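Read through the structures below before going on.
Nothing in this text is a laboratory measurement; each read-out follows from the coordinates by a stated rule. Because the structure is a prediction, the values reported are computed rather than measured. Cβ atoms are built from the backbone, for glycine too; each structure is taken alone.
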Structure 1
Amino acid sequence: MATWLFKTPTVREGPIGTGSRLFYFYKMEVGVSIVKEEGIYYQARYLLDSDVNSYQEVYRGGVNHMVSDEIKAALIAGDIDVTETNFTVQ
């Protein structure tokens, strides 16, 4: 049974700041969180700390997570924009 490093999906957001015209054109990669609630995985852009404990599983965006083969397969099958490219064998 392998252990996998899971990197959550990302989106490009912008503009990243104000005060300079340059910031208007600059975008940055932002991690999207993945949560499991009532047996269903879905993407969550903004999590409230008070809600985190109510989910079955939480994979915060922008953070690498160690997962098993079983969880890897479930995340890919969840149809939430997670593919093999989100995983690296450890």
Structure 2
Amino acid sequence: MPILAQSSGLNVTNSSTLLTAIGTGLGVAILVGALICVGLVWRGLTMDRSNGEWKMEILKGFLFLMAPAIVAVMLYKLYGQQLVPTFN
């Protein structure tokens, strides 16, 4: 694994650098989750209302949006480190 991290340009030498890298990953996940959320909510709003699938589609959209925040809270509870999403 260290060879892969060094070859990709990510030079992790201490825990603060690792937290910054994870924060950058969370920032990317938030952006991707927001795009998926918009698509799923739009699809849920335009679905047929005869059954309850449209409600589940909207719920899935909001869960995709909240997934990075849930991961950040879990990492905070498990490791005690606060992760700040960065958008670089």
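One of 1, 2 was used to compute mean count of other Cβ atoms within 10 Å over residues 63-70, and the result was 12.9. Which label is that? This value belongs to structure 1. When relative contact order in percent (Cα under 8 Å, 6 or more apart) is calculated for each of 1, 2, the greatest value falls to 1.
Could you figure out which one of 1, 2 the value 1.2 for distance in nm of label points 7 Å out along Cα→Cβ at positions 31 and 55 was computed from? The read-out comes from structure 1.
Among candidates 1, 2, the computation of helix-only ellipticity at 222 nm (-39500 (n - 2.57) for each DSSP H run of 4 or more, over all residues; to 500) that gave -25500 used structure 2. I have 0.50 for FRET efficiency 1/(1 + (r/R0)^6) of positions 15 and 71 (r between Cβ atoms, R0 = 35 Å, to 0.05), calculated from one of the structures 1, 2. Which structure is it? Going through each structure in turn, the value belongs to 1.
If you line up 1, 2 by Cα Rg over 2.2 N^0.38 Å, the top spot, with the largest value, goes to 2.
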